[in-house]
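Asks: Take a look at the structures below.
What follows is calculated from the coordinates using simple rules that are stated; it is not laboratory data. The model shown is predicted, which means the values in this text are computed figures rather than measured ones.
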Structure P
Amino acid sequence: MCGAELTSLPEGVQRVARVLQEHGHPHPPVMLDDAARTAQQAADALGIAVGQIAKSIIFRRKSDGAAVLVVASGDRRVDEKKVDALVGKTGRADAEFVKTKTGYSIGGVSPVGHAHPPVTLIDRELFRFDEVWAAAGHPHGVFKLRPQDLERLTGAPVADVVQEPRE
């Protein structure tokens with residue numbers, strides 16, 4: 001992707017594309033015809049398992065107001081108690097907080113290219129898959145990567161941060 005192609009993309013997607021380019025990531029963002037605000041919508045649009053969606057969940061750390069990003073497998077629920085044990089007590093983040101801290105709107109929060117670098121944790125359950133897809137800064141934007149790429153791109157640790165799946 002060259003610079004001219006970037007200008008036709010929404011600003012958030014341009015930011016993600018620049019970060020991916022800077023890191024030599026081989027898969028640029030793609031724009032879907034329909035919005036992928038949820039993991040299920042994204043999986044349906046891409047024709048993949050919902051677990052292959054690397055969803056970005058933002059929390060607000062209570063001690064300092066820092067954004068905490070949990071990148072989790074789309075078929076798992078984040079366990080807030082596990083997150084709190086790793087980063088300190090957190091609470092829900094409203095849409096204004098998410099937009100201010102990340103630069104992205106809910107439904108398009110990318111794991112990279114944040115306005116203010118968040119405290120980030122990567123769900124170990126993503127490593128069940130060879131290939132996953134993450135939001136690219138816009139509800140229609142996504143990009144392909146391997147779970148190992150998430151570690152490289154974010155510098156974040158891999159942790160047990162989700163509830164046990166129900167049988």
Structure Q
Amino acid sequence: MIISAEKLLAMPEFSGKSETALQRKLNAIEHLIRSYTNNNFQNRNIRFQGRSVGNTIFGRTKYMKAGDTVQISQSKVNDGLYLITEVAEDHIKLDTGLFDVSENLVTKVEYPADVQEGVIELMVWEEKNRQKVGIKSETLSRHSVTYYDQDAENQVMGYPVALLGFLKPYMKARF
């Protein structure tokens with residue numbers, strides 16, 4: 001997870017919001033960013049292979065801790081992002097149940113600080129401006145509203161292009 005909903009709830013813009021709704025939106029933004037940049041933000045130096053039973057993966061590395069995000073790959077059925085809830089001597093537990101598989105490649109996912117800040121800015125924009133999407137200018141006296149074109153030049157993934165500049169250094173080529 002790029003940033004936790006608890007951290008957002010501590011900000012005045014999100015007071016009184018549902019933690020579940022915020023977490024759902026954060027998960028969606030995380031998947032959008034990973035897809036848009038074609039970057040999975042994996043730290044390939046921190047990975048291990050292990051079998052899964054329930055929400056437990058047997059095996060571990062000393063560089064993973066509770067609260068870290070991991071990506072499971074090469075398992076054929078458990079591939080995806082998960083949150084570590086517990087770390088023991090010989091296994092880790094994840095936030096979601098897994099299919100029992102003999103091999104899962106578990107890799108730590110780490111997001112740079114500027115990506116985390118960018119996501120916070122996206123969430124603040126979402127909270128304050130989503131209902132005003134498309135309005136370029138608005139005049140109250142004699143009520144005049146001007147809408148701007150929503151095309152590929154001024155928006156990406158439903159967000160203004162200016163808000164997504166932080167992703168440029170993390171773009172990877174698609175083949």
Structure R
Amino acid sequence: MDTLKAITLIACFLGIAISMLDIITPSEKLKKQIRFIFSLVFIIAITSSILNSEIDFEIPTSKDIEQSEQYQAVMKTYTQNLADNFKTNIEKNLEEKLKINHIGAKKVSLNVDIDGNECISIKGADVVLAKTDKNVSSKVKSVIENEIGSIQVNITYTEENDEQSN
């Protein structure tokens with residue numbers, strides 16, 4: 001802060017001095033030379049006061065930023081949104097694949113987990129079918145296994161009328 005005050009005082013003092021000498025110089029040719037000289041003096045005075053002072057700007061390191069509460073909150077929200085979007089997209093994809101295979105799933109939901117290394121893994125799937133589709137459970141498991149690999153698939157059955165009343 002003291003450096004800023006010193007620079008301001010020097011700039012004001014030199015500005016006043018340059019203006020006064022500019023007024024009293026007699027010829028136009030001499031004015032240009034004096035302006036040039038005073039411009040150099042002005043620049044030297046400002047830069048020398050900056051170079052002689054200790055200006056300390058603290059720039060936080062990435063480690064400081066990563067340890068802040070705000071960064072942690074943003075990363076937690078980002079990770080949760082990423083998992084939710086991933087889960088929603090895969091669920092929609094599975095519903096479409098089941099429809100292509102003539103299986104009318106009422107609902108497909110996944111159990112998704114993100115570990116400490118930010119790796120997303122699918123732990124299991126829950127599929128809701130109509131009671132009339134009991135004989136297609138092996139086909140459902142086969143379709144899901146072909147799409148996302150070997151995971152735990154839980155199949156539950158519901159009345160068709162329950163879905164229509166919602």
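Asks: For which of the structures P, Q, R does the calculation of relative contact order in percent (Cα under 8 Å, 6 or more apart) return 15?
Replies: Traced to structure R.
Asks: To which of P, Q, R does the computed value 12.7 (mean projected area of the Cα convex hull in nm²) belong?
Replies: Of the options listed, only Q reproduces it.
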